[in-house]
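Engineer: The data blocks that follow each hold one structure.
Each value in this text was obtained by applying a stated rule to the coordinates, not by laboratory testing. Bear in mind the structure is a predicted one, so any value in this text is a computation, not a measurement. Cβ atoms are built from the backbone, for glycine too; each structure is taken alone.
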Structure P
Amino acid sequence: MQNWAGMFFVFACQLLRCSSAGAALSSAEHKEIESRLKNFYQIPVKPEVMDRAFSRFNAITGEIESPNTQLLWKGQISPDALLQQAQAKSTKAYQADRCKNFLNPKFPQLKCGGEHKLWETAKAHDQVKDLATTWIAPAQVAYSLDEVPVTGEVQNKYWSGDYWSMRLGLTSHRYSDATYYSDYKTAVASYVQPAEWEKLLSPLDLEQIARHVLDWSPSEKYDLLAGDESFALTNQQKNEGANYLGEDGNVESWFGICHGWAPASVFVPPPLHPVDSVGARGVKVRWYPDDIRAIVTLAWANGNFRSNFIGGRCNAKKIERYENGRINQPECFDNNPATFHLALGNMIGREKVPFVMDAAYDYTVWNQPVVKYEFEYFNPLNENERSKKWQEVSVAYDSKFKKKDRFQKPKTRGVKRETENYDDSGIEEVVGVIASVTYLGETGARHTEEPRENHEIRVSYIYDLELHEKEGKLVPLGGEWHENTHPDFLWAPQRDSLAQTYHDLAAPKLDLKVGPTDGLSKLSKTASEDGYPLCNVISPLIEASAEEGATYPCR
C-alpha cells in the first residue's frame, strides 16, 4: 500500500520550497540505529562492528540514499573494511587531487604532498574554539551540555548545486543538451570558442544570437557578460582536465569543484530566478539559476578566503586496530566526539552558522555543508534508555561501567600521556549520543528558470562523551566513536569572508543593463586565465537572482 500522506507531504514541500526542519527520523532510520546499537553492545564484543558501513537517508522522504556511483571502487576490491568503505577516496588520484585543489590552496600550512593515504586531514587541531574563531568569542564558547541545544538549524538560506565534473570541462560543459560524455577529450571538443561565436556574428542579428547563447555553458555566458570575446574562462575550464589525465587517457569522473560549492552553498544567497544581462556587442545573455550557481561555485573554488579548520592528520600507510575494533593510531582518530558534539552545538545550535565536514570513510560524502542536527542521549549501560536530557541517562564512570566498556581492553579512555598510557582519572560520567546530522548533497544542473529542490541527506553518528568536572559543571573533554566511519575534517570560512583574489582590486562593478566596459573586459580576461570569475561581475547576478533584499558585496 502506498504512503499517500507521505507522498503528499513531499509534493507539498516541493511546491512550497520548504525545508525538512520538522521531518522526523523514518522507521527505516530508527530500525538501523537500533541494529547498530544492539551490535555494538552485544557480548562477547565483536570488533568488526566498528568498521560497519551505515546508511545515509533522504531527510525529506526518509528513504535510503544510493551510494554515489562515481566514487565506487573501480578495480580490485580492497580486503580492508575501511578502505572498501572509502572507495575512490582512498586512491592516490583522489588524495593528490584533494591536496592540490583543496588543501594546499585553502590551508597552505598543511604542506600536503607526496603520499596521501587513508585519513588524510588537517593538522592536529581538535578544539572547537578553533573552528568558531571570528564567529564566537573564545570566552563565549559553550562547553557544558546544559548550554548546548539538543537541536539546531542554520539561519542561512542554502542551496544544492552541481559539482561540475572536470571530465566534462567543469563550468564549460553545456549542460543544456543533457549530453554526458564518457571521456574528457570528446567532451571538451564538442564545441570550439571563439570560433563558434565568430560564426554567429556575420549572418545573425542580436536577437538570433541571444537564442543560441541561451543554451551555452555558464563559462561561455560569463565570458560574454564580461566582454571577453577570446573566451578565456571557457578555454581555461576546458584545458584544466589535461593536467589530470590518468593512465587510460581520461579524467576521473569525480574530479570537480565541490570544494567551491560547499562553502558557497551556505554563505552565498541562493540564486533562484533567471536574470537578463547585456554582454559583448550588446547581445542579450539570459542566465538560469544553475548558470549563476556554477560561476559562484567556481569563484569559491579558486578564490581566496580565510577559513578555520579542526581535525586530525594521519599519514599511516596501513590503519591498525585493537582487538576490540578501535583504531589504535591516535593521529588517525580524527575529531574527538566531544569536539564534534560541541561544534554542532555551538556553531549550528547556538550561532546558527553552518560548517563543512569531510567524512573520509564515507563514499557518499565529499565536502558537505552541515545545516541541521538533533541529539538524543542514551544510557551506555542500557542503550534502550533514551532522553533529550543528558542528566537522565548519564552513568558514573565506575567499575560497573568499565566492566561493560569495550574501550577498557585496551584502555583508551581519558588523556594519552607520554608513557603511551591513558589517564582516565578525570572522567566523572559517560553518556551515549545519537547525533542525527543533516547535510547538503549535490544535484545535477537544471537548464530551466527554476533550480532543483535542495538535496538534504541525513546520517546518524553514534558515540559517547566522557564528562569531566570543570568549574562546578560536567563538560565533555573526550569520548569514543562507536564506529570507525565518522567525520574527521571540519572547516568553515571566517565571518565576513569573501572569495576574492588580487584581480578584484581594480575591477569596476558591472551594470547588467549596460554591459561590460573595455577596462572590465581586460581585467576579466587576465583573471579568467587563472580560472577565476571576477566578484564585481558575479555580484550583480547573485543580487538579481536571489530573494529581494539579498546582497553580495565585493570589498
Structure Q
Amino acid sequence: MDMRQRIAGLAKEMLSAAFPEAQGLPEDLAGFLEVPPDPAMGDYAFPCFRLSKALRMGPPMIAKKLSEALEKPEIARVECVGGYLNFFFNRENFAREMLEAVMAAPEKWGSSEEGRGKTVCMDYSSINIAKRFHIGHLSTTVIGNSLKRIYDFQGWHTVSINHLGDWGTQFGKMICAYKKWGDRETVEKGGVDEMTRLYVRFNNEAAEHPELEDEGRAWFKKIEEGDPEALEIFNWFKNVTLKDAMRVYDILGVHFDSYAGESFYADKTGRVVEMLEEKGLLKDSDGAKIVDLEAYDMPPCLILKSDGATLYHTRDLAAAIYRKETYHFDQCLYIVAYQQDLHFKQLFKVLELMGYDWVQEQMKHVSFGMVSYEGQALSTRKGVMIYLDDLLRKAQEKALEIIREKSPNLENKEEVARQVGVGAVVYSTLQNSRIKDIDFHWDRALNFDGETGPYVQYTFARCCSVLRKAPEISAAPDYAALTDDEAQALLRLLSRFPEAVAEACQKNEPFMVTRATTEIAKAYNKYYYEHRILDDDPAATAARLKLTDAARQVIKTGLYLIGLEAPERM
C-alpha cells in the first residue's frame, strides 16, 4: 500500500472534479506531495502553487475548491492552509490498511519490481594483492554491499565485482624478493604480513643495490609473457591474499560474483589501443600515448607509457567494454572515493569519444568521503593505519564488555557481540550521506542509547521480547486502539519505508535506508514507553502486537539492507 500514490490518485480525482474543463494539468501528482514538518499539519500536503499558471487562479482558491471535492472515507479531513491542501488520514482505517499491507508479505515490505529485467554491475572494495585489508577499504566495501542488497530488493539483477589491484612491476619485485629471501611455508603461515615484509626488504635492499630493480622488472615481464613459474608464484600470491581477505568479507557478510582484477584485462588492452588509434584519438606526448582532453577542461588521459606499458586508464577502458559486452548492464557503478573523480571523468569521456553512447546514462561514479580514526587521518607513512580485521575484532571485544555489563544472563553473548560489534562499524559508515567524511569513534559507535547500530538492533530485540512474552490472543485486532499520536507516527514511518528504499536505489545513497530504519526504531521506542502493549483488552492488545510485529519486520529488513544482522536477544 503506497500512501503517497493513494493520495496522489485522490488529488487527481479531486482536481478533475473541481476543474473538469482544465487543460495542461500534470498526469502524475506523486512528486508534488510533501510531508509536513509537523504531523499536526497533516499526513501529506499538496502545494497548489504549481497549478496556478494552468488554472489561472491563486493557490488558496485552488486549495479551497479542491477541498470541496473530497469524498473518500480513508481521508478524515483536509485543511486549506495558505496555498497548501493538507490531508489527514482516517486514523483507524489507516492503521488497519497499513498493518494488513505490511503483514501480507512482511519480508518484502519496501521491495519492488522496478529493476526487473535490468542488470547493474557494481565495482567495489577492490583490494590490493599482497596488502592487508585496512579501514580505508571499509567505505567502498560496505556501501557497495548495501547497494547490492538494495538493488536486489528492487528487482535488479546485480553483478558484484571486486576489481583486484593485481598488476604492475611491484609484483615482479615481490617475486624477486620471494626467490631471494622467502620460502613457501613461511609465506603460507605469515600470509599478507610476510609478503609485505619481503616487499619492504626488497625496497630497502634496492636502495643500496639498484640492480635489483632490473631483476624485479624482469620478473614482471615474465608475468606479462606468461612464464609458467612467474605465473604460478603470482597466482599463489593472489590466493594467499584472498584467503586473508575472505575472513574479513565473511565477518561483514560480503560476497562477490567476480574477482576479475587488473591482470584479467591485461591481454584485452591491445584492442582498446587499436580502437583509439582507428578513431584518431591517440596522440604522442614525449614518447607516451595520450588522449587529449583539453577541449573538455581535463588533463590528458595517459594510455601507454613511453616503454609501451599500460596504465590504470587503459585497463579500466578494457574493463568497461568487457562488462558491457559480457553482462549487458543497464547501469555500471564504480563505488570509489571522491579523490578519483578526475580519473572517472576522463574514463567516461574517452569511452564517449570512442563512440559508446551508453556511457552518459549508464556509467556512474558513486563517490564517498574520507575515513579517519578518532580524529586522526589514516597514513601508512605516519603509522596511523587501522587494519579492518583488527578493527572488527576490537569492536566485538568492546561489544562483549558492554553486553556482559547490561545483560549478564544472556546465553549467546559472544555471538551477539559479533553481531553488535560488526554492526556498529558498518552502521557508523552508513549513517550519513556517503560523500561526508567519516571519523570513527568507539564511544559513539557502540552507544546503545544514541542513533547507532546497537540502538536499532536493541529495538529489534525489544520487539522480539514483547512478542515472546505475549499470550495467545484469538480476538480480532481493534484498530481504534492505534489512533493515538505515537502509534500513528510509527505507522506513517512504516508507510514511507518503501519510498526510502526506492530513493536510496535511485540516488545510490544507503544512508536513506539507515535513516528510515532508525526513525522507525525511535518511533517504536516512544510508543513502547508511552503505551502499555499487553493489557486486559484482548482486541486492543492484538492490534498493538500487530503494530509491534510490523515494526520488528521492517526494522529487520532495514538492518539487512544496510548490512547488519538482527539479534533477537540482547
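Engineer: For relative contact order in percent (Cα under 8 Å, 6 or more apart), find whichever of P, Q sits highest and give me its label. Walk me through the numbers on the way to the answer.
Structural biologist: Details: P: 22; Q: 15.
Comparing P, Q, the top value of relative contact order in percent (Cα under 8 Å, 6 or more apart) belongs to P.
Engineer: One of P, Q was used to compute P(r) over Cα pairs in 20 Å bins from 0, in percent, and the result was 21, 52, 24, 4, 0. Which label is that? Walk me through the numbers before you get to the answer.
Structural biologist: Details: P: 21, 52, 24, 4, 0; Q: 18, 42, 29, 10, 1.
Clearly, the read-out refers to P.
Engineer: Check the numbers for FRET efficiency 1/(1 + (r/R0)^6) of positions 358 and 470 (r between Cβ atoms, R0 = 30 Å, to 0.05) across P, Q and tell me which is largest. Let's see the in-between values first.
Structural biologist: Working: P: 0.50; Q: 0.05.
When FRET efficiency 1/(1 + (r/R0)^6) of positions 358 and 470 (r between Cβ atoms, R0 = 30 Å, to 0.05) is computed for each of P, Q, structure P gives the biggest number.
Engineer: Same structure again: When distance in nm of label points 7 Å out along Cα→Cβ at positions 286 and 430 is calculated, the result is 6.3; to which of the structures P, Q does this value belong? Show your work: numbers first, answer last.
Structural biologist: Details: P: 6.3; Q: 4.5.
Only structure P yields this read-out.
Engineer: I have -7000 for helix-only ellipticity at 222 nm (-39500 (n - 2.57) for each DSSP H run of 4 or more, over all residues; to 500), calculated from one of the structures P, Q. Which structure is it?
Structural biologist: Here the read-out was taken from P.
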